[in-house]
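In the part that follows, the structures are each spelled out as structure tokens.
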Structure I
Amino acid sequence: MGATVIKSVRLFDGNEVYPTSTVTFDGESGTIISVDTSSSGADVPQDAEVIDGSGHTLLPGLIDAHVHVHALHLPHDADHSQVLRMPLRCGVTTICDMHSDPETIHKFRADIKDEVAHVRKSNGKVTLSDLKSSLYGATIEGGWPKPIVLAHDPTEELKAIVKTWPSLTPETATDFIASHKSDGADYIKLMQENCCSLALPTNSIPVASLELQTSVVKAAHDAGLLVVGHATSRESTEIVLKSGANGLTHTFIDQSPTEDIVPLYKENNAFVIPTLVILSSLTNELQDLREKFAEIASSKFGIDDFTKQNMVEYLGMKAPQCSIEHAYETIRMCRKHGVDVIAGTDSAGGLKGSGVGPSLWMELGLYVSECGMSVVEALKAATSVTARRFSFNDRGVVEKGRRADLVLVKGNPTERLEDLWEGGIAGVWKQGLRAV
């Protein structure tokens, strides 16, 4: 399998934009061989496939830092593999699962590995995004998200599944971390939900204590694992930050932010994954955008009726005081004070108001239109910033020796983000292997 050369292409390398570049990569090693940002061009290896990138922009593969790949929301006859197939077609080469059963994760990881090996021999195309995961979150007895999952469809089968989820205490935190690390967890996910932001009575389900969360964070950090936490209210956000976690997997929607939240982020150097897509589904806002991206996904990918309908529906579970505007305000404040913002959607197969892949396009658009980000800053949030903060040191930037996870886009999405979905994706490569 020879090298591929993309020449005369505008390059966003994850940090800077270069007007004319040549990038050479190899599907056998899966890495980038060279990056030449001069106008003179680079030497072309013998037998290389040469692609003229004129009028196009080359980006690092996008990363969605909050996805769920379990099948809990899907019909029994659904194609479960679409949670990895559709994002790759959207230029999302890595997805970060934030609570799924180990069996599903192990199966998908085996499928991904087998597919890469097969494509290297057959010269075909890859179809599955790469997968990082927390495995199960650090759930407690009766706590989030157990009740909400059971409320959706309380079958005996589902009750049996939920019963296998962790029921942590401070005393079992160290064993939980050791087991997760040995089972292949890439990071640890906390669950801190007091229902303040939901159409449920506050504290109507068991809530994890600061003592427990601190125990989990300490054990994880001692084991060299990063920790992120679910929280949709201001109070729950404070508990996650006070526990020492490295980041939040949502921002809060129950109130406007005040400046005193900033020192809590700063003390841990914590980041935030806004998940505006799913929060707006929770609050039943931005219906026009959900319909827009469902239509785009339908026209580009021919998604089935269930997936399209699911993308335009909404969760509609908010408490009266909640608004997506609170989330916008918080992200604006975080940016102002230098808190890293990482792109993530909380999308999942069958989760109302989301579609794994197209939802990241919507998420990035909201960063620009509502949160004050420049287009390049939004792209960084889905590439280099995520890779840096999660210590994914092999991806997220276009640089010699890194994974050849690349997206070729018609037009200039570094100035007009809409080119990602309107101009269209002309090519996707994962580990140097062609996908689209």
Structure II
Amino acid sequence: MIAIGGTIGTGLFLGAGSTIYKTGPSVLWVYLILGVFFFFMMRAIGEMFYSDPTQHTFVAFISRYLGDTLGSLAGWTYWLGLIFLSTAELTAVGTYVKYWFPNFSAWLIELIFLIVLVSINLIAVRFFGEAEFWFAMIKIIAIVALIITGIFMISTNAQTPLGHASLNNIFKNYQLFPKGVFNFITAFPMVFFAFQGIEFISITIGEVKSPHSIIRKAVNETLIRILLFYIGALIVIMGIIPWHALTAEKSPFVQVYQLAGIPAAAAIINFVVLTAAASALNSSIFSAGRHFYQLALEAPKQGRLNKHFARISKNGVPARAIIVSAILVLIAPLMSILKGISEAFTIVTGASSDLYIIVYILALLAHRKYRSSNDFLAEGFLMPAYKITSTTTIIFFVLVFLSLFLIPADIPGAVGAIIWIVVLYSLISMSNRKRI
């Protein structure tokens, strides 16, 4: 549920229309291909966790197998990315709540939501898991309801203002590149970021009672379920609405429910995307706290970071690390008050999202080092066809990053990501040399 909560979000409920608009029915291939490579990445991370389930984040393995400098680079990058992600989701929460309460101040709504979710994370990991379970359940119910509605409409060949609901809307006159190869290729980074967050499941491994059985179950089953939800929903959407009739500006879920004769479709989907944003915010606060705690653990023993934040509270959570992360997320209500900083934030958020690709690549490189280390468990949870799948996944992720430079809107973020890596790597290297 945590992985589903972190992965299935507003990108499906609101953004699927624009992806279908660019690629047509071929969007199914985009999701399937990316799903396969994310499965390989999760198997690599899962194999390392299986050998040492006591770690709190997968970044710990980057430090162990690629060195402290790259480990710190990945750790700080991933943590800052989570802060920006949390800020973006909190801003979205304020927007969705104002749908019903337009006179409420957005900053006040955001502050209340942040306090509530941080409190849930501070009480105990069990309460976080319970909250995330129900957040994810609402999204699953919405998707299953859509799929059931779609199956009924397609099987009965229901008449709509756009024609008959039928799978022929997908497969009739099928073309792999109906809007050109360029649109097909540039759809990959869009869908890539829809899968972003699936690694959240690995961050919970160190806090479960039977990690070895959980690792196998979580990694093997979660992505299959996510793909079923994504692909099932997309097939239903395109079966009811001819793909060329979908608009990028309006949620395809709203369009389907309206064609099914549900007048309150917009309000229902607004509630669902509100819970989707709250779910992503809840997961990212949880993850950010664990990553900052890991950074504090790896910091010099007598330093302030290690001394003050490498601590677990009586409730069994890294409370101080969670609080520090939450304080930085306060930039969201600040943006609601000071409108001028939102444009700069958009650029930084884009850069941090792009950096996740680099962190994923580092995790895969760490796994390759693990395979040749003394820690390698020959009887462990092995990545299938490792020599082929590891190499192809790394190459594929590199190609996804390079494809960002083909999309004008993504170029500032991609360039910012490169600058971020160079500057942060230089600063960490200088700091390490001074300590030596």
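Structure summary
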{"read-out": "Winner on relative contact order in percent (Cα under 8 Å, 6 or more apart) once structures I, II are ranked, highest first", "value": "II"}
{"read-out": "Among I, II, which structure scores highest (criterion: distance in nm of label points 7 Å out along Cα→Cβ at positions 87 and 415)", "value": "I"}
{"read-out": "Among I, II, which structure scores highest (criterion: FRET efficiency 1/(1 + (r/R0)^6) of positions 63 and 103 (r between Cβ atoms, R0 = 25 Å, to 0.05))", "value": "I"}
{"read-out": "Entry that produces -24500 once helix-only ellipticity at 222 nm (-39500 (n - 2.57) for each DSSP H run of 4 or more, over all residues; to 500) is calculated, selected from I, II", "value": "II"}
{"read-out": "Value 21.6, calculated as mean projected area of the Cα convex hull in nm², assigned to which of I, II", "value": "II"}
{"read-out": "Distance in nm of label points 7 Å out along Cα→Cβ at positions 23 and 223 derived as 1.6 - corresponding label from I, II", "value": "II"}
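Read the figures in this text as sums done on the coordinates, not as results from a lab. Only a predicted model underlies this, so the values are computations on that prediction, with no experimental measurement involved. Cβ atoms are built from the backbone, for glycine too; each structure is taken alone.
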